[in-house]
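Input: structures, listed below.
Every number in this text was worked out from the coordinates using simple rules, so none of it is lab data. What you see is a predicted model; the values in this text were computed from it and never measured. Cβ atoms are built from the backbone, for glycine too; each structure is taken alone.
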Structure P
């Protein structure tokens, strides 16, 4: 295993997330979803770094779900070498997720379908190999973007939680990078000397997330507090006055009858 270290600033933020949201317990088996991208590479590296000195003992593994793009094998030799250098077990499963997500009969967004099916495959890998937790590489920017996307595209106030327990599988999903900005991760990966492979996904530059990312970037140029305020708004103590729920058709009939004193 090569020398794996984190700066004090980075380890402090990682430990803050792990401790604040009680992400890790003694004896946990944690399987990191490793796509090969910069975020998941940093997450795997960071957990391997603190594993050496953590007062809480845990096992660590990496897993890649090959979604089956026609352009070829998703798993690069550099990915395999990176995981091997960290000295952790590496699990790979090949699927036909891309075929399902991009089917002409598919009505949902291919990104939503792909994400859902990949998580299911990753959770299955964890169960099959004795891991009780799955670590995903969602970071602070992802949380802010997801929050704004839910408002703009679904009319809901929603964001993923730092820790989610899945009753059906018994797996607990943790997101240890929630206090890291994407730019910080990008810098760390460069210092690690890891080069993420090319992503064959045809939706890479067409997603709703990219549009929202660009919107936040544009607004932040005008007002630097935009990003900070969005992050503050993720927390339940940020909720102020909101309108009551939209009245149903039956409720509106009753309100209409009361307003016009209809005795029928």
Structure Q
């Protein structure tokens, strides 16, 4: 039963991943937002890293989050007799709020940042960045998610749905797609868009410590971490971390070792005083 539930959830996530990845790849070729260097080698590094992370997670924790949700009977949501549709939507909202705070803690707690900075050290911004996560980030993230599921008592259907949505939005929000300005302005009031999230990957610390939302952008507005535009403009802003810009820092072995490194301090690029450009 557990293997069947885990397998079904994995199939759904795989379907979302492949379908959205191919669709966004096509859009990146037709309507790119900015020039991205690195080519297939950079893609291979990013995909290789998430492959290692996924294998590590499956070895250490064979059962998935959906199985944990099915085994939980005492969470907060089990205490109320709400209509199923309301509880389903509420579960998705609460899970997204929890992941927003998880993202902030990965920036605030030094040892968590060491793992998360592998994601931020990429000097390019496209859909492949949406899967660039170190095993030491995946493991505590999964443990946190399981704790939230147990505490809330989220249903297996809601967990499977949110995991598929989270994966899909990770690809979407990192896509190098030129979303029309008018559409971006409308969407970003509720959900995270590529232009909204790209600010979070800027080299400037005040920008990389903003826009933590994963699906809903409302959390950043509610908790004061919203930043509408990058000071250097979307097409010319620098992506990544100043201390990990050398080509040798982007090799797969270097990425795996990066959480344990203490790089020499590097000055941030000087801040532009111009108004933010779209």
Work out which structure the value 0.30 belongs to, where FRET efficiency 1/(1 + (r/R0)^6) of positions 108 and 188 (r between Cβ atoms, R0 = 30 Å, to 0.05) was derived from one of P, Q.
P
Which of P, Q yields 73 for percent of Cα pairs over 16 Å apart, for residues 132-251 alone, as computed?
P
Re Cα extents along the principal axes in Å: value 80, 44, 41 computed from one entry in P, Q; matching entry is structure P
Quick check for you: by distance in nm of label points 7 Å out along Cα→Cβ at positions 36 and 92, which of P, Q is greatest?
Q
Say we calculate distance in nm of label points 7 Å out along Cα→Cβ at positions 124 and 220 for every structure; which of P, Q gives the highest result?
P
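Identify the structure, out of P, Q, from whose coordinates relative contact order in percent (Cα under 8 Å, 6 or more apart) was calculated to give 25.
This value belongs to structure Q.
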When P, Q are compared on mean projected area of the Cα convex hull in nm², for residues 52-147 alone, the highest value belongs to P
Looking at structures P, Q, which one was helix-only ellipticity at 222 nm (-39500 (n - 2.57) for each DSSP H run of 4 or more, over all residues; to 500) calculated from, given that it came out as -14500?
P
Quick check on the output: 1.3 is distance in nm of label points 7 Å out along Cα→Cβ at positions 116 and 244, derived from one of P, Q. Which one produced it?
Q
